Structure formats: C-alpha cells, structure tokens
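Laboratory data are not the source of any read-out in this text; all were calculated from the coordinates shown. Owing to the predicted nature of the structure, the values given are computational and were not obtained by experimental measurement. Cβ atoms are built from the backbone, for glycine too; each structure is taken alone.
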Structure 1
Amino acid sequence: MKLARIVVTFVLLLAFAAGLGFYALGRGWFGNPEGAGEVTAVAVPLAVVQSREIANIAAARGRGVSNPKQILFGDLHVHTTYSFDAFLISLPMLGGEGTHPPADACDFARYCSALDFWSINDHAEALTPADWQATVDTIRKCNAVAGDPANPDIVAYLGWEWTQVGMTPEDHYGHKNVVLRDLEDGKIPTRPIAARGFASRAMRDNGPDTGQLAWLSLGGRDQRYQDFARYAHERFAVADCPDGVPVQDLPASCREYTETPGQLFAKLNEWGHESIVIPHGTTWGFYTPAGSTWDKQLTQAEHDPKRQTLVEVFSGHGNSEEYRPFRAVDSDADGAATCPEPTNDYLPSCWKAGEIIRARCLASGNAEDACEQRAVEARQNYVAASNQGHLTVPGATVYDWLDSGQCRDCFLPAFNYRPGGSAQYMMALRNFEPGAAEAGVDRFRFGFMASSDNHKARPGTGYKEYARRQMTEATGAIDATWRKRLIGEEEKPSDRSQRVDRDNPGGNALRLVETERQASFFMTGGLIAVHSAGRDRNAIWDAMQRREVYGTSGDRILLWFELLNATGTPAESTALPMGSEVEIGHTPQFQVRAVGALEQDPGCPEHAVSALAPDRLEKLCRGECYNPTERRKMIDRIEVIRIRPQSRPDEPIDELVQDPWRVFPCRPDTAGCTVSFYDPEFVGQGRDVVYYARAIQQPSYTVNAGNLRCKYDKHGNCEKIDPCHGDYRTGMNDDCARLSEERAWSSPIFVDFASN
C-alpha cells in the first residue's frame, strides 16, 4: 500500500508538473519579449546622398526645370512585429523569418532601400505602452545617426495605424495612418489612438487561448511560438482607457480607443500636435464590406481637412486609384442588398457563388428549375454574409471562384476591388450640406501618395522586383500538414449554399477572410515623393502640407505637373505645382514633365556592405539593395485624368470621371518626356475640375503582376486560373513576375471655376 501511495503521488506530481508546464507554455512564461532591436550607428556617406540629389537635379534641368526643388522619396506605411498580423506572419509555420523590430526598419530604409524619409505605423490596437515607448526611442535613435539635422541622410517620422473595420458599409471607415511631425517630449501623444471595430472587438473579447498557444508551442517546437504566446498575453493585459476623460489626464498605461474618424480627429486636436492622417487600402475588399463608399466620410463630423490631406493610391496591397462603375452588391427598391448580374468586365463573387451551386446541382442530376432556385438562394446567401460570403459555398476552392470580384482592367488592383473607395470616386464627390463649403468639407482635396504597407520592417521594398516571400505580404503554410492545422479540414462540396451569420460566422479565424486567394494580389509596394526645399524634417513636412507630392508604384520616377497660367496674364502668371488650388475664369494650361527611374545594378553598394555585417545585410536586404546606375528607364506615355466634381447631389459619378482624358505618347528617350495641354471646355462648361497626371514607364517585370494569372476565352471571360499562392503550393523562390507598366501619379491640381 505504501508503494502504491508513492506511485500515485508521483503520478499526481507528474500530472501537476505537466499541467503547470502546459499552462506556462500557453501563457508565454518561456517566451522572449519582442524588443525594438539595435539601430546600426553608421550614417550613409554625405557624398552618396549628394550624388542622388545631383542626379535628380540634372534630370530636372534636362527637362527644362529652371529652379528645381529636391525630389525625395519615402515610405509612410511601415509595420514591424509589434503589429499583431506582422508577428503572426513571422512564425515558422508561415515561412516567417522571425522578429522584425523597429530597428530593422531603420536599417533597411537607410542601407537596403536607400530612402530619404520614412515613418513607422504599427497597429495601435496591438501596441502596449512599453512598445510605444520603445518605438519612440528607436525612431529618435534612427534620426540621431542621420548626421546634420539640417541635411540628414534620412528622416524617420513617428506614427501609428488606426485600424478600423466595420461589418457593414454603414459602420465601416477603414484604415488610416497617423504621422507625427515632431519627436520631442511634449510634442507627441503619450499613447497611440486605436480604433474600435470588428477586428479590435474580436481581439479584445476573445483574448488569447492559453491552450491553443501551448499546443502551438509544443507542435511547432520553436522558440518563436513561445515568444508569440508571451506577445499575445502582453497585448491583452493592457486595459482600455476610461471614456470621457481628456487625453492629457489619461494614464499612460491604458489603450485609448475611438469609434469613428471624427473622434480620432477630435483627440488629435485635443493633443494639439502636428500630424497628418492618411487613409489607405480604401478599395481593398479583403476587409472592406461590399457596397462601401466614401460618401459618409465627406461630412463635418468625419473629415478634418487640416489633418486628412493625403490619400494612399497604391501600396503593397495594390492600386486604389481607379473608379469603375461595377458593384459587388446592389440594392432593390426597398434598399435591401441584392446580387448584381455580371458584365463584360466584372464578375460579382455573389453571382459566381450561384453558378458554382448551379453546376453542382445539375451534376447531381437535379432539374434545371430546381437548380436555378438554388443558384438564386446561393447569390442571396453570399450577399447577406458580406465579407464571409465565400463560406456560403461549402468546399469551394480558390480555383472555383476564378477572377470573381476582381477589377480586370485596373493596374495591379487591390483584392476584391471596392470602387466606391477609389481616389477617383473621392475626387468626384461633393457635400451639399449647408456650411460644408465654409468648413472645408464640401469636397475631398487630397494629395496623392503611395507607400508599401510592409509588415516585415522593410520600408520602400519596390526598389527591385525580387524575393516575393520576403518583400511582399504573400505568406502561407510551409507544408500540407501546417495548412491543415491552420485552415482546418476541407469541407465536402455541397450542391446547396449555406447561410453564414456575418456578425458571428464561427469557424477557423483564418477561413473567415479569403487569405489564400489574396496572396496573388500582394505587390512590393509604392513610394511617396515630395518636391522639397531641403532634406530636413520640416522641409519634407512642409511639402506634404502643400500636397506637393506624388506617388509611384515603386520605381523612382521623376514627375512634375504644373498649371502654367493661374492668373491668365502671361507676363504675371506664375506656375502652380501639383497639389495647388486655384479659382480662375479662363482656359487653364498645363505642363507635365517626367523622367524614368534609374536602372539598377545587382547587389549592394559599398557603403551598405561596409555598414552592415554580412549576416545582417543578408537577413535585411536579401542580397539586393538600391544600387543605381547612370542609365534611366524610358517613359512610354503620359496620361491626364479629368474629374468634374458633382454639381448636384444626384449627379452620377460614372459621368464625372474621365480616365484617361488625354493620352500623350512619348518618344523613346532616356532624358524623359514633356507634354503641354489645355482644356478648351473649361470655360464653356463653367464648373470646377480636378486634373492629375500619370507618367507610365515602358513595361518591366513586376512581382505578382499577373494576379490570378487568368486564361481568358475569346469573349474575355476567365476560364482557368493559375494563382500565385503564398504557401508551399507555389515555390518559395517563385516571384510570379509578369510584365507591367510602373508608373507615377501626380497629386491633383484643383481648378475651380470663377464665373466673373
């Protein structure tokens, strides 16, 4: 009996120890904190920085620009593994590379992509007070290395992302980056401001599952999973700030939330610090509910024209510039959501859901009228489920959906394109409410910029088209076993649609959104360019405030766009640059000048090789850096877009966007291209007009440019796809490169009609 008691006691102790160990794994007791890293304390040599400026000024003067400002390139949309989604894709099960801290972003921007400026924009919803302080300290260190503050090698801005997601078009506002001008104590908020919405509620209400995290650590057998368990519990340990308390009086240890853009602007105004708010991903249907438009944000309550001055038209998540008249959902006479029929250039995913069910139904031997009724039901189930519509067709694969939901004729479009959030749609809107014009919210007067939205601490990844798995967000399971663990068992195909509650869809979190299909739509990302009077922080900021900025799809194209006759009197007229507003009553005349980006040599320049240790250079840059030659790519053509903002509340947007309005072919010339034009209809039409220009380079190979790589029939319908998977099904070294036309988008010039 004594031996038996000893055995039982021993077994109980083992069970207790195992249970405690399991609990400890799930709580992250053995995990390492996600640190900020160490900034490499070596500036880029002044001669290298000057050589870039000299090359750009020489190109400008070659185009006839008499007193050119500096054109500087940056990235104002960068995440590190302080962001929850960035940490997730850093895990080994998704082929991740491990931690990507803020210091990596500084070193990458300085040595790999050779930017002139950048900002950090981790999701505020996942930042702890310790993360925020470490971010502030790292950005300060990045700038401290930069040399003379009046002429630094690089400028790093502090910021965060306000990541709002609504479940319906009515409560969805989308994502916005907040970028701060200053870094000193007393000139920055004590904490970033997060967004309430579906995503933040799901994180806050569900919390980390200790058991799942423990099993992940055991199954993964890698320290990074234990780090993730610690990371997850640290996020959820932060308490919400109390409501109704002035921002200055809130404790530093809480997380501050707002529900709407208007509340965000109000809190920024309470702080009183200089900031710019930049909407992004505005057409990205991965999280934007079908039917969403920007109308509800053009109000005094939800728009601040002094802070929200720029919009991101291109990023690593694709293009958000172009308006198209198609809709993912429609509405009937009573306002209920319905599924629109397909057109020659767009196949709604809800309609495709019906076609998949119809085909299965007929294959099961059912009558045609019964199958038609099932197709109708499937379409409506898809519409009702919103962004979870793909779950209404059991067993449907990436291949079944073909290219439904995608913009077929857009340049590198965002996934599941939402045209009501496009920059062109925004430019055509007008708010006719009393007092809107006086408050500056009668129209959106955004400057156009681009950035990367990179989640691997790699600002400005578009300098070379390579390393798709490292330089884009394309990611996925490393093998079939991990895919099954992450996605779950494949559903059996059914010839009937199923209903899904969009508010409580249930099931595996990674199946709630189309994570697999969107992998074909990740790009290396874009850049913002500024026409700046200098390289310092304030000069760059002033250029952004003037909207004297433009965006590129990644290549460092040089672009100028000017209104030549603002006064109408040649002897007195001064050219106005992109981003300007003017009121005139005569025919406007414009000029566009563009010079192609410098071609790149392989490898990295000597200053990068000497600054970084070989293993760090390889980890950060993956063997390739911005390494320009003296040869330039050629501009193929310049396109001008004309948009006439609404003149009455019911004026259809479809009639107001003219893209392209003018097309000017450029002769092959590495020195660039210059075109001049005027609008002979401006005076006669007597209405306000928005003009902007696109400079388009000759085709070159671009990562993921083929998107789903459709095979089209003679009628232009996609009949088969060859998706570029983010997981093991597409080779880890396959960049899925296809020819595309790199481009630059100028900020608009807003020309209002003066009747007198």
Structure 2
Amino acid sequence: MLISISGKVIDSLNNEPLDYALIALKDKQNEKILYSAFTGQDGTFEIKDVKSGNYWLQVTFLGYTTWSKNLSLGSNTTIEAIRLSNSGNQLVQVEVVAEKGLIKKEAGKTTYQVGKSNLNEGGSLEDVVRNLPNVQVDQKGNVSIAGKKSVTIWLDGKPSTMAEVDVASFLKSIPTSSIESIEVIINPSARYDAEGTGGIIHVHLKKDKRDGLNGNVTAGYGFFNRANLASMVNYRKGKWNFLGSYGYKRGFSPHHYKEDRTIHTADSVYFYNMDNTGTDRSMTNTEKIGIDYLPNDNTTFSYTLNLNHNIDNGIGSTFGNNLNSNREQVLLLLTENGNRSRAFTVSNDISLQKILDTTSKEISASLTHTYVNNNNAARLFTTAFDGNQNLLPQLSLDRETPALSRINNLIFQFDYSQPTKWGSKLETGLKNETTLNENTYTVQDNKGNGYVKDTLLSNGFTYLENITAFYSMLSGPIKPWLQYSAGLRLEHTLIKSETGNVNRNYISFFPNVGLTFNTSETQSFGLTYSRRIQRPSFQQINNNVFYNDPYSTWQGNPFLRPAFEDVLSLNYSWMGKKIMISVDAQGSISKDRFSEGTILDPEGISRSGVYNGSPAYFANLSLYAKFDIAKWWTLQMNHGYNYQQYAQQAGLNNSRLIGHEYSLWLNSSFKFWKTASLEVGGWMNTGGVFAQGRGFPSGMLNVGLKKTFLNNKLIINISGQNLANTMNFRWTVENNPLFARGKWHVLSRHMFVSVTYNFGSGKKYKRNEKDNNDRLSGGGGRG
C-alpha cells in the first residue's frame, strides 16, 4: 500500500515557516535515506508514494538543530507542526559556520560583514578589500587572493564590467557605507563563470527589507581632504518595493615612487634613476534605483538601474637621471605629468524569479545591459639637460595622449533548479554574454606650432567578445555525514578584432567536484577540484601607453592568450563553545599564466605590461581562528603561507623563481560602555615572488571607535587608517639586461569621523522572501 506523509516546518521562536528544509524518511536503522523532499515557501511538505512501514523522520535546516522521530506509517499521515530551534554552532549539511559576526567561514567561502567593522568608515571598497584576510591590493589596484592575481570582482550577483575596464577606479568608486557584505570564494562551483583562477570577490550592496518607509543617511569627513555622503531609502508596501540610494565620495592619495635601474650592454653598464612624487584626487557619485513587484509568494519581478560617475585627477613630478658606468650624470630629465579621467557607467537589469510548485522547482531569468564611457586625458611635459645642465631641446618632449574607451556589455542568463526524490538538488542554466570594446588612442606632440598627431603611435582598437555558457550540477547527501557536489560547465568563446592575431574561437570544459565530510556536529572536512580560466581584461588589452617619464611606460597587450588552471582545495573546520578554527589549503598548476613584467627596448625605455608567462605553480595554507575570550572581547586572526614558483621563460625572466610568503591578519574588538565598541586591526605580509622578481614586507594598522545612541538610530564612528604609515610596496626586477629596485609608498594615513542616522518604521516584512542578491544568484554564471 502506498501512502503519503505531509506537515509543516516552522521556527520555534517566531513561528515563521522555514522554506527549503530537508525532509528525509530513513530506514528504521536510521542509516539510509529512502524518501525525501524540501519544504516550500510556506514551510509545508508532502512525500507521496511511500510504502507502509517503520521509518525515521529527520528534518534538517542550515543553522538549526536537527529534528528526528520514529514513525510507524500505515495510512496517509499529517505531522503536527515541526518546530526547529536555532543553533549557533550546529553543523547542518555541508559546513561548520561561525556565529554571525565580522567574519563567517564556510567551506570554500569567507563572508565579511562590512557593517560590523569600525575600521573602514570613510573609506572605499579598496580599503575594505585591502583589510580582508588572505587578500592583497597592490599599488596599481590589482587584487590577489592567496598570492594569485587572477581575481574576478562581482557586484550584486554579476561580474562587474567597470572593474574589468579599470579595477583601481572601480575599487575607489564605491563608498564603504554602501556595502553590506563581501564574499571571498576561492574555488567556485560550476554555476559561476569559469573566469578568475585566483577566485571571486563578490560585493553585496545594502538593501532594506522592512515594511513601510525606511532608510539612513551617513556623512563623514577625514583629514587629508577626504569626505563622503551616502543615503538610502526603501519603501515597501503590499506587492511593491521601491529602493533608492545615493553615494558621494571624495578622496586624496599622495604617493612617492622611486626606481633605480641598472642596464647591462654588450661591453658596459649604465644606470637610470627616477624619483616621482604625486597626488591622486578622486570624486565619485553613485546612484541606484530599484523596483520589485511581487504578485504572489512565488513570483518576483525586479528592475534595477545603477549609475556611476567617477572623476580622477592625478599629477606628478619626476626627476630622471641617466648615468654612465662611472655614475656620472649624462642626461637629466625633469618631467611634469598629469592625468584626468572621467568614467561614466550605467547599468540596467531586469529579472524574474518564480517558484513553480510545492516541491520548490524554481526558475530565474535576467537581462542586463551595461554601458561604460571612459575618457582619459594625459599630458607629459619633459625638459632635458645634459651632464653640464645645458638644455637639450631635441630631447625635450611635450606630449598629449587622449584616449576614449566605450564598452557595451549585454548578459542574458537563465537558471532552473529542482529537488530530486533522493534528497539531492539539480541545477542547470545557460548564459550568453556579448561585449563590444571600442578604444581610440591618440598621441599628439607639440612641435612648436601646436600639437601634431603622431600617426605611427596613435591607434584604434575594436574588440568583440561573445561567451556562451551552459552548466549542470547535482548536489546533496550521500550519507547523513557525507555531502557531494558535481558539476560541468561548457563555455564557447568567440573573439573578433580588426587586429587579426587577436581573433579566437574555442570551446572549453570546466569540471567541478566536491565532497564534504561532517565528522561530527562541530567538525567538517571538504575537498574540491575545479578547472578555471584566466581571460585578459579590457584594461590589459587596450593598446594605450601610460608615461611616468619618457623612459618609463606601461602599455596594454592585445595579444594575450587565455590561460587555464587546475585548482585543488581542502578545508577543515571545527567549532567549540568559544573557539572557531578553520584551515584551508590549495594548490594549482597554470600554463601561460599572465605575468606583469618589464621589458627593456633597444633605446633603454622600460616597457611594462602583462604578458603570457611560463608554467606557474602555487600552494597556499591558511589558518583562521576566532576566540570569544570574554563577552566583551573577541579576537580573530588569520595566518597565511604562500608558495610560488615561476618557470624560466626567455624575454620575461633569467631563471626559475621560487618564493615563500607569510601573511598575518589580526582583529580584536572590545565592547564597553553599553553600546560602544573599540576595534583594533591590521595586516602584514613578507612579500613573495612574481615572474620577474620579488616583493618585500608591507603592512597596515587601523583603529575604529563606534558609539550608538537613540536605540541604534544614531551612530558615531571615528576611525584611523594606516596609523603607522607602513603601507610600502617594494620590489626588485631581474630580467637581463635590466636589473631594477623600486618602491611605491602610499601616504594614506588619515583619521575619519562619520555620523549615521537610521530612520523608518522598522517593521519586519512578513513575506518569507530571499534577498535580491539571492534572487539574482546562480545562472549560467552567478552564484
């Protein structure tokens, strides 16, 4: 006789339904799952076609204590409401999760709750990312995770087009006060884009989910000409939700750049030393408008408009000395350079999410268009003198290099997911992304009678890229203590350009498999393998030339080839009552990995850029620990070790390079005086190796003090960044005939004071709805 069993699962404290709880009917020995289902949006479930007999009924939900009961079934049965209790240290399904706080550690992912930290007030996304454990941002804004620079940056469920155009400007454009959380994903599953061999940094912006009119306003000022203003308002009533936000940020960043070069010729040696000081000023305006329509509990339509306007002004002065083998001055170059960049980005997104039935079959679809207009105007004015301080007009240079970049990016994605009858979850999706990048670069030299275009150095570059992706993955329990995930992603890439050698047409397969062992309620062990790809960003391929002086340039490389990488990662987590420990290990092998390097041309000009390098090998071991020392004192730390090996490649380096790097991240928070808190944190690393040389130690010390008033409606925060002024970037380059030693010192020490006021009804929205970032998750590329 076949029967059915049904019921409802709710939270024991507030009686709210819990959707997507796993219902499992096991054999009477409580070992094997025979039937299973997931609860729907209203918390109800039904399992049909069950044979009569004795079973164990088990209910599990992430973050809640497992519920179980012995049942004897002989007819259709309805279970009384099952009440699950929240458990801060309960292991459910796949990983051990720390209590909600500054950092949440999961297998393969670390989530940083930005609003819970006092240290980054008045800063930008760059400051937040730089202060994440095991993450680094170099002097050019390049982001690396565990020593690997191929990192993809996502914003609210999608890869950021603006970050691909200019990652440094993008990191500076988003104020800290607009950020809800940041996820660092070191080995993404098949549902994510395969791009980013170092991992993904996923930024989630704030969104209010309460009924009625709610919002906040934040204003702050920092010494050294820093300021920000941010506001957010949300109105939710009935089937409609409206969101609006605005952010303004003004930044000021002085720097000191010094490099000493030794150049060997066939029979001699000479030297070139440069010393550059400059300041970068930025002003950013960001706006966001969003509308959600919810006709019923199972359907959500959303529209979001994002605008970003960023202005960067940089000026610098460079002294360049060319010395002979006896270190006698042969040539002196005095250079004044300036750069003014205006970037405008507009993004439109339309999405639909729908739950199809009570078994939680779900579809989602979205269409997103992003337009980026980046207008850059740079000028180089150099006066040349010989060793006797005589003016050399023929070597002096007055050059302008305006560049205009227009990018159109269109993404369509569709996802489908459903639970299976044996308790697993099937997910599949497709994505099509088309990007048109049009770049015009002009070189104009002043010949005395006005500026004249240099047709040999000027160029235009058009780049059309289309990526079509399909993925399918299955995940779920094998045993109560063993979970699995297996997926395969297929991507077809088509690239067309007026520069013929850039054209490409290829298909790639990206498998991803993982196992998680729940050895107890407080311990888990995970193992994941994936194959990933490193594609060139628009900034890396645009054929522009940037000058510090006539002998120091950086240029894009349109001939970069994609690089593939195999990644294996392991995770172990353990949680006690007052201690949380997580250990992550990762190893990877890459061919043709992108390497930033410097090549010396026959005229002695150093030409830096990104090149396809030789095979590279990476390994990382990271230990995270959280100690609740007292109710008022929490200590967190992360120790990281990176092993890096670059093989020798002609033109890029002289020999194989092997390096070891240690990093330390610390955060100590103290609660006192009712609603006041003090936070002290910082980081340091010893520096590792790259394809052409080595880096040296750097670090930062930060302090933040926060006090809330008026029942958390008014918040005052005082923060200090880089108080010891120790954020130095130093390196050596060895690429015969060039040997160089450089230093970039960012003078970013500052104090910042901010005031936030929260207003609104504060009523919790009754519908058990996923956050918009979750609604937009998955899809041939979003997670």
Structure (1, 2) behind the derived value -500 of helix-only ellipticity at 222 nm (-39500 (n - 2.57) for each DSSP H run of 4 or more, over all residues; to 500): 2
Structure responsible for 9, 32, 33, 19, 6, 1, 0, with P(r) over Cα pairs in 10 Å bins from 0, in percent, for residues 65-240 alone calculated and labels 1, 2 on offer: 1
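To which of 1, 2 does the computed value 10 (percent of Cα pairs over 53 Å apart) belong?
Values: 1: 10; 2: 15.
Attributed to the structure labelled 1.
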Top of 1, 2 by distance in nm of label points 7 Å out along Cα→Cβ at positions 9 and 665, largest first: 1
